[in-house]
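Since every read-out is calculated from the coordinates, none of them should be taken as a lab result. None of the values given here were measured: they were computed from a predicted structure. Cβ atoms are built from the backbone, for glycine too; each structure is taken alone.
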Structure P
Amino acid sequence: MGSWEVLSSGEFYCVEVRSSDAEEAIKALRRGGLLAEGARASKVEGGRKVRIPVAGDLVDTALAALRALGIEAEKCKDTFKLGSRGVRYIDLLRGKVPEEVLAVIPRSYQVVGDIALVHLPEEALPYGEVIGEALATVAKVRAVYAVSVTEGEFRVRRVSKLWGVGGTETVHTEYGVRIYVDVSKSYFNPTLSYEHWKLSEEVRDGERVLDLFSGVGGFSLHIAFRRYATCVAVDSNPYAIAALVRSTTLNKLRGRIVPVVSRVEDLGELLPRESFSRAIVDLPHRSLEYLELAASYVERGGYIHLYVLSGEDPSEVISRVSRSHCRLVELRRVLDYAPRKYVYGVKLVKE
């Protein structure tokens, strides 16, 4: 790698917790890949509170993770001292990329295994190699790819290597679960790591779970890793299902995963109706369209988990689910998607 100027401080989103909760909070954020490694937590309010820097744009996910553990936390933004691993890639580019280009380069990126993925605007692509090397320096990855938005039925992103060695295949680890991913053939969102873990903690031994639009199987793998449960994972992308099958060989699973290559609409009577204790629909742009279908496979008293894209006011989501034969149990903001657009986690019970 090239020679980069190391900075002594940087600005990050953060979570503020009581000092008595700081150690537990840092451990939890690190387990979930939510901690800004290399940036040092700082004490405020005379040492009564601690501000913990969060990776990328994952502060809302970090808040939800801590609150689920009973840790009171508030969102914040502050400047933190950086260790040798705390350099931000965007600051390394100053003087190497024109300021007008630097202004449009995204500050956030995703790390899947040992690969970093970043959305670059067209005007930044001529500087792709230097951007990729700077990002690799900070993220400690072997390769960096520019990615498009998801496209087509398989929800795949076009990828273009900016810097690095090796191909598009990698193994991503979250909460002890190893997930095989080919970033050029199937979609995987590492910012859902906490959701994968949280839902798996809700499942009880003996459950039958229907995982619709499973992709490479993040939810199913977490559930089978922790519970003696059966997961039927359905996706129309054969590469995603093949990746899931490969992941089953990388983990010591307690439960069982049944992979199915099929469009959800074509399942028909392939699976018995009202035979699952729980269904998951992770297709934020269209999940509500599949609520009725998912509910038809769930027994009375069973749960349906939807991930839904909506604005700041999710009243339309509440209105639509209220017209179903399901009762709303929980609605949480899970991820920031775009300005004033969010992914919500919706939990329903079938009545």
Structure Q
Amino acid sequence: MSRKQVGAVVGALLLTGSTFFAVPVTANAVDDRPTAVVSLGDSAMSGEGAGSYEPGTAGENGNWCHRSTQSMVHRTQLADRTINLACSGADSANVSLADTVHYTEGSQARRLIDIARQYRVTTVVVQVGANDDVRFADTMVDCVAAWANPFGSSCRSTLEREWSGRLAAMAPKVENALRDVRSAMTQAGYATSAYNLVLTSYASPVTEKMDRYLHGPQGCPLRLADAGYGRTTAVPQLSEALRGVATRSGVKFLDFSRATENREACSKGESPAGEWQRRLTVDPYALVTGGLDAIGLHLAQQSFHPNAAGHEQLGRCITEFVNGGAGSARCLAGADGNLHAVA
């Protein structure tokens, strides 16, 4: 073998060796970024009703996102950091990658990209759909109006005609939002298997099991039959529609529909102690943070949302669900009085 041939062989061996020894370094590289759980969605996820809103989201300069420091994502025990991108009143388009603006804020999925690059995101929790065709907040207003007019028709009669159609129209919008959340994580460099993507449904804020005569003055001005329809029919059907969305989208699903059962607004009678949903609440402090813009629905936008105690329990259930590894579960109260993820 000539000197030139020997040199070529040695060079090849050195090149091969360097490649061989480089592989384990890459394969064993440690991602030392802080881990994070991120929430996206609407008021039920932002922490509306839980109080203690982040500065800048309580009506200042038109931002009414009402992101609470007590929101369920902040009550999880899953990562080093908890980050809340949800905004009160957001719909599926606001969660998606679309070029939208809601309460001065842009796309939640676009912001997720930056966060997922800064942190190692292990779980993304999404709760959205209620502000699409379902029009949950508007429906609650209609039901209060029906209570105020005892000679008029019930809001239940309208829902019975329209509810299934509203759910059908909502579903593809939520599916699109979930696709965009997946796309955002992909753009940030994540494989689908590298994180949990969880879609949740909604807890019923009200119940027909209230004081027959005093529930209105106590903070739940709703007809008992309307409240019962919401708890036993409308909310469970919404949950099943979202379960279908999760299945078609290939994401995990956590059913909240019975999460506040027996702890809904006005379920405890005269005192709200022990309830996990906020009663009708008019907050004059909104005029301080939001000025004249607060006049109208903003004064009462905390109403009929999980309170701080409710968010604590929902965060507990999310933690249990993700740690358990199941693809779907329901949040139900156990004998210990706490919520548990029941697969």
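Before moving on, here are some points about what is shown:
- Here Rg and Dmax of the Cα atoms in Å was derived from just one of the structures P, Q, and that gives 24.1, 107; the source is Q.
- Answer label among P, Q for the case where relative contact order in percent (Cα under 8 Å, 6 or more apart), calculated from the coordinates, equals 19: Q
- Taking mean count of other Cβ atoms within 10 Å over residues 94-101 as the criterion, the top structure among P, Q is Q, with the largest value.
- Source structure of the calculated read-out (helix-only ellipticity at 222 nm (-39500 (n - 2.57) for each DSSP H run of 4 or more, over all residues; to 500), -12500) within P, Q: Q.
- Among P, Q, structure where mean count of other Cβ atoms within 10 Å over residues 230-237 as derived comes to 19.0: Q
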